[in-house]
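Next up, some structures in structure tokens.
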Structure 1
Amino acid sequence: MLSSLKLKESMTKLSVNLNKVALLRNQRDVGYPGVVEHAKYVLEAGAHGLTVHPRPDERHVRKSDIPELAEFLASWPDKKIEFNIEGYPSEEFIKLCLDNKCDQVTLVPDAPSQKTSDHGWDVMNNQTLLKDAVSRLQAKGRRVSIFVDPDPKIIEAVKAIGADRIELYTAPYDTGEVDLETYARTAELAKAAKIGVNAGHDLHLDNLSRFIENVSICDEVSIGHAVIADALKMGWNATVQAYLTAIEYGQKRAKNNKAA
């Protein structure tokens, strides 16, 4: 069932990360659950995009999944659906993103053995690496986002490397280590510098609305682990609708706060 919530121009988009679907598939050699099959369910439920993070050890999404997903999205009737590929900017990763059609590439500082993303880039000390990757990807029409910690001081460095967007690492928000004011200020400075704002990691139904209420200028949230866990209980349609509703509620609260 397609989403009953119409996407507004100002609405934060929901991109569903499919890594945990692939992780479950990889536990057996039977080929299911299929990543493309569940991508279809996610989009039918109303999500605005798909995210994958193919790590070098292929413990979840594999390199072979990328062309299959790109081909699937090329035939999807809604051409506004976006495909986001995350990863460390190695030569192999950049080639994967250039060889397969995608809308956005999110550069993350993960080491090959890292369990999951747990910090943003030290942008100042990785300017050469990041600037080169950004330039090469943008030359082939890819929007490039940089995974960063919430810190207003990094925006100048992000602007210097030419990134199109930042993705705010939101686990410190979930744990209470970083306040929402810091996230909001970082996002505001990014927007002032004409840099888009995404967010992701440890966002879920209990904290998403409050985040959007305070960072309503967020262009996109990428959510995987919590969405997959909720889908096991509620099914894809109810889960995606719940996340879209949480986003919409947060934006309504933000609008009401400004009007008050």
Structure 2
Amino acid sequence: MRLFGLIGYPLSHSFSKKFFTDKFSQEKISDCSYENFELNAIELFPDLISHYQNICGLNVTIPYKTAIIPYLTQLDKVAAETGAVNTIKFQKSITIGCNTDVIGFRQSIELYVKNNKPQALVLGTGGSAKAVTYVLRQLDVPFQMVSRTMNSGVLHYSQLTKEIILSHQLIINCTPSGRYPEIHSSPPIPYSYLTKNHLLYDLNYNPSQTLFLAEGLKRDAQTKNGMEMLIKQAEASWQIWND
């Protein structure tokens, strides 16, 4: 039995196991299983892979997309350039870090970018944000990162003015804020300045309508959750594991 799975903490929000379990059933793949491996510390990763000798591939989610890198043998080109990993391929004793978030996000946003040519606000600076900004650079989309902490070149949420919100019509939530079970939280942006010309894109997909997206809908903004991205990055992971 070939074993695949997801590492992160917590994992109660994730649909990855259901996605792959359904995929195996629908495609009559009988020699594979997919499990959640909830690690409350990344230091437990070596024990995990030594315990499960039949692991062939793993997905990586918050908060370990960057922290996992020192534990891997090598990175592919995209993972090295983004500094984030969401897919691990096991090849005998070698562990290869890859990033299929880039594929999933690009495929889910490039038509909108082509038609609207926006400027973007990227909320968060973690592993998911690294994949998002990598794609925005590829698509020549000017962007500004926003965080709860003061950093060079990064805006604090308190610095978001009406002018900044109006001039950045694509706003992408790359934080876990609003994700199950913390469904009553949202990034602290000034929602009152949103208009029908905005697209709010939440990388979270559980719940399907986060508070972040609901606030956008109140102002007639377009909204998109992360389900399409999840599916596309998962399929890309499967291709990597079976290449």
Structure 3
Amino acid sequence: MNTNPRQLQLLEEVRHRKSLSVEQLAETLGVTLQTVRRDVQMLAEHGLLLRFHGGVRVPSTTVENLAHTLRASLHADAKTRIARQIAKSIPEGCSLILNIGTTTEAIARELVQHRGLRVITNNLNVAAILADNPDCEVIVAGGVVRARDRGIVGETAVDFIRQFRVDIGVIGISGIEEDGTLRDFDLREVKVAQSIIAQSREVWLAADSSKFDRHAMIELARLDQIDILFTESAPPPRYASLMAEAGVRCVVAD
């Protein structure tokens, strides 16, 4: 589906506040009730919202992620801020692994001027972006290509990643739960991400604020397997003690 800026803002408001009435949405967005009802109907038909009497809420599924094109639009400003902060922190002349996700794709766009990078990825979108950098060597994992987001998954990709030992592994995630577990939706994708963690001297997690308290079915890792968490705003207070116990440094993007 094609979403306009108003509909993206509507989704952002509902995802941030968990549930809202139609009247609250109309007031927040500065539009008529008829406009909100029309937008809500379309978004609900595509499974992005659930309607109840007088309002809407976020679907509570833990088994399927949002579509790639929609994820690229949601929280785009936050992802750009995180990407720029990470790019500033990556030294030239180092080796990286970037995994699947719209945030890692934003990071790749911020690295097109870096020099002397060697980047391994299981994300064809990342590879295409960094291919425009003549001073960056891009190494692409083999495996099964997921048509919906051009991510490469499967045992072949896992075995490929295991051949390398890199300076920094940068991973995205679908959700961070209240107990500190990092979670995602696709077991094949999780297996590749776990191999990236194992083969990286430092592990950096890129997660915008919408990922906190978001549920997904499969455990990918725990906070104590991460060295640095990059986000765009301070995490909810209860995560501060979890990160302190895990020894995770939190960097909030400028």
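None of the figures in this text is laboratory data; all of them are computed from the coordinates on show. Remember, it's a predicted structure, so these values are computed and weren't measured experimentally. Cβ atoms are built from the backbone, for glycine too; each structure is taken alone.
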Task: Per distance in nm of label points 7 Å out along Cα→Cβ at positions 54 and 118, the highest-valued of structures 1, 2, 3 - done: 3
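Between 1, 2, 3, which one scores greatest on FRET efficiency 1/(1 + (r/R0)^6) of positions 94 and 222 (r between Cβ atoms, R0 = 30 Å, to 0.05)?
When FRET efficiency 1/(1 + (r/R0)^6) of positions 94 and 222 (r between Cβ atoms, R0 = 30 Å, to 0.05) is computed for each of 1, 2, 3, structure 1 gives the biggest number.
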Open item on the list: Given a value of 1.5 for distance in nm of label points 7 Å out along Cα→Cβ at positions 134 and 198, calculated from one of 1, 2, 3, which structure does it belong to?
Closed with: 1
